[in-house]
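The structures come next, written out as structure tokens.
All of the numbers you see were taken from the coordinates with simple rules; none came from a lab. For clarity, every value in this text was computed on a predicted model and none was experimentally measured. Cβ atoms are built from the backbone, for glycine too; each structure is taken alone.
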Structure P
Amino acid sequence: MLAPVILSDVLSNSIQLSNLVVWVNVSPSLKSLDSPLLKLLSEALPVVRWEYFQTWDEGSSLESAVELLASFLQQQSKPVHLGGHGISGVVAMMTANRYPHLVKTLILLGTSPQPGMTWHAYYYHQRAIFPLAQSRILTQLAQSLFGPSVGCSVKTCVHLLGQDLTASPSPHSIFHLAKIDPVEITVPLLVCGGGRDVIMTPPDQEKWKKKLKSSDRLCIVPNGYHFFHAAYPDRIASEILDFLSVLAMSRLT
């Protein structure tokens, strides 16, 4: 088995600065959707994109991603602001649960409080219900996940999703939907979601509300789909920066 490859791409400034944002990406084909948001954040904060690449002959493993991410965080001089979208948010969430001393705040976009509920699980559930080809299911999903505002064609979206099915460390398959228990988050938490998201649904948003601590925040973009951060990067960047700023001010008082 080949070892996974990790890339830490410094988007701005030095990673030794305080208030470092480490953005997790375990879906190589979808990382371009994060770029507009990270570019905006990098204008105010040092941002590092941490990427996990899974080789073709390697079994899917969230655990490997979590432990490799923790190893990277241990090399930093201070706890970091850790964030991610979807299954990348799941990896960030599991890492923050297991290594809270390495994480200053946690930022989750489109991530269900039920960690196993990713778009991959939704896809395989649809395949089990409807006797349709992969391309048909992905075409339907592309419209439900991206919506009209992301700016890519359905064909392109289908291609990206198809690549993510094979490249991400999702524990799900057409034969088995894995169960992942919810985890407790003790660090300050920002959760953002889309009002039209079929993955982090309104019932999931209600579950998040019940979990929030006094330091936490839930932000919902009413017209956002699952990849809402690609359609509304300015809105999400402002929400993240305001959340971090309020926390910083509260620590000074």
Structure Q
Amino acid sequence: METWELDDDRWPWFEEQIQGKELDYHWFIVDWHTCRNDTRISIAQEGGRLAGALLIFRGRICQMRGESQAAEALLAMVGEGVTEMVMPLEWVDLMPARLKVKRMEEILLMSLEKGSERLIFVREPERLGPWDLNDLVALLHEADRITWGEVTAASLADSVATGAWYGIRQNGRVVAVAGSWMKGDPKHVNIVAVSKQFRGHGYARSVLSRLLEDIFQESDKALINVRADNMPALRAYKALGFVPRLTYCRAIMV
């Protein structure tokens, strides 16, 4: 099996190879076109066709797709500085011991077609901006320290300034948020979080509904990731019309 690094000249070949699989390769397409300097894609090729692909974003976050026979070649290219990997479920047993996985979790990719949404508003969210960065960081750390523990105001600043973020306040502080970088097509819902104290009140559905209104002004489809064991989130997303499409494993190294 031949491996090589994708470049602009060979991007049309890659696009042709993933026709019909655009949902599976969503992040490869989005990151290549919107964060080119931070994105490296390696290809596993066999017999002139795409067998698999590895995306490394900012040297830390990996996305891997393809057939099982490509796994060994692609996993060998993953450096020890990687902190997170998302891959097909059948690749889990092929993970090399040197990568020192701390935990693994099953992730669902869900999608919602424009016109199929069932928007639900318990409270009217408000648009958030750079002035809310400290509140957002505090909320994310409190809602899920494992997933968002490394988030800082600086790491969120660009996406909050250029994306779409909606929140609900209680006693002056943000207690629920939904945000999207608003990059690529379809658009991806990047963050939904609710303070533990205010869960079960429909706040997640409210902020996500407001965000979807923005997304569907620019795109005909919205995507969202959710842990397969996060039943409250699954119920909320399904209530709005999201449908499970693909399943992955996410390996966390730190």
*asked:* One of P, Q was used to compute distance in nm of label points 7 Å out along Cα→Cβ at positions 90 and 122, and the result was 4.1. Which label is that?
replied: Q
*Using distance in nm of label points 7 Å out along Cα→Cβ at positions 42 and 74 as the calculated read-out, with 2.8 as its value, let me know the right label among P, Q.*
P
*Source structure (of P, Q) for Rg and Dmax of the Cα atoms in Å, computed value 18.6, 62*: Q
*Could you tell me which structure in P, Q was used to calculate helix-only ellipticity at 222 nm (-39500 (n - 2.57) for each DSSP H run of 4 or more, over all residues; to 500) as -8500?*
Q
*Match the computed value 2.4 of distance in nm of label points 7 Å out along Cα→Cβ at positions 66 and 218 to one of the structures P, Q, and report its label.*
P
